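Take a look at the structures listed below.
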Structure I
Amino acid sequence: MARAWRRAAPPAEDPAVRSRSGIELLDVGHTYGDRVVLREVSLVLPEHRVAVIGSNGSGKSTLARLLNGLVLPTSGRVLVDGLDTATDLRAVRRRVGFVFQDPDAQIVHPTVAEDVAFGLQNQRVPAAERDQRVTEVLARYGLTEHADHPAHLLSGGQKQLLAIAGVLVMRPARVVFDEPTTLLDLANRRRVGRVIEELEQDVVVVTHDLDLLAGFDRVLVVEDGRVVADGGPDETVGWYVARMS
């Protein structure tokens, strides 16, 4: 189990190297009031697909939210392509999209097409390009015929696909998923799993769905606010399951 316990390499100090390393956490800690949620987390995440697993309350969702500045570290720094989430938040969020566990928390406009277009409007993307990008992403996720339908009337699986479409239409380089399959039935869990598997973007997925992790490059186990295991999915998931048994 040596690889499951390897310590992440320290972040590079050379800015040219740092800019290629993707996401970095530098001795990061986070507290909510007096409650310590994360402590002394240092990671470099250059891989294409990274998963974060752990029990409820371990700190994994807070870790995910740090990656695009939804949460800012109480101590330490989070860098995306060398940009600090505390000082370059807008630029970071252009690079890192975030998909919530509950799509209703992400869907803000009445119709499907309007909801997907919302972020592009905020970025002042020209109307013709905006319409083209919305049309493309709705077709990609089988939502074209629902474009003018009320978003709140979609099924649970369709809502999750809509939330994903609303992120991907922004063309981020990376996408963070926080428990993307928890509220879905088996068929839709598998469908969302295939969507994640086919993405060209780098992904970080927080999940309890261990079946989702086949083929991932790296799995982190978070426990009591620390990364306690870090390695390939076979060994790390096996170690985690044995620990939880």
Structure II
Amino acid sequence: MKIGAKVLNFEMCPSTNDLARSLAANGEPEGLVVIAQEQTAGRGTRGRTWHSPRGKGLYLSVVFRPPAEAVSLLPLAAGLAAREAVSLACGLEAGLKWPNDLVVPGKADRKLGGILCESQWTGDKLESAVVGVGLNLRHAPEDFTFNLRSRAASLQMLTGRPPDEPLLVEQLLARLDFWYGLLRRGRKQDILTEYEKRMFVPPGGKLTVIHGRGRVTGLFRGLGPDGGLVLAAERGLRTFKAAEIMDVHYEKK
């Protein structure tokens, strides 16, 4: 299996993740890639809207059929792939914010992109997983919605030139192929170690996890074996899964 052996390009669709999920349910193979120039109903984690104007961003989804025990690490593998693709294609070093954001560290840590992983199950059988990657490519500040202008950036804003999108996609698919290959071969620890290394706040930093029952502040102790965030809090070690958190606030040293 090679990611990107089959690529479907669309001018517009509601959501590349929804389209990829539908195609997977109809038997399309693992490695299928769906790309759209514009999304009319793009979304991020927890149902948040992902503003997807035509020609401004990369909106891409990939069909996977991983072992069920490995699916929780798919977002981390995709984050590593996206970070490396941006570095190789654009010469920009970005950091990772657990569990699904690509950020550019600075005085105001600006979001460059995000990962959305959605799994389809029949009982306890994993049928497929779809990983969506959204990257801000050619946005000017005014292209972002008002509430995002101080918290988001595009590759063009950061480098002063529009990115080579075909090269970026080529690198992204190649790096996804690499990291997913490690995941399929059971090399989870390689993914966890590299992800921790590339986080813009490394283990030992202070952070606050906001979840459905409140918030917990403590010291980041690293990632658990299933990709959960391990926090040394007042009442001892706690592990948070990506699905249960609403946000993570980092206190940088």
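Quick note: the coordinates plus some simple rules give every number you see, no bench work behind them. These numbers come from a predicted model, not from an experiment. Cβ atoms are built from the backbone, for glycine too; each structure is taken alone.
Quick notes
- Test item: FRET efficiency 1/(1 + (r/R0)^6) of positions 149 and 229 (r between Cβ atoms, R0 = 25 Å, to 0.05) calculated as 0.35, pick one of I, II: II
- Source structure of the calculated read-out (mean count of other Cβ atoms within 10 Å over residues 109-116, 19.5) within I, II: I.
- Highest-scoring entry among I, II, by Cα Rg over 2.2 N^0.38 Å, for residues 117-180 alone, is II.
- Value 16, calculated as relative contact order in percent (Cα under 8 Å, 6 or more apart), assigned to which of I, II: II
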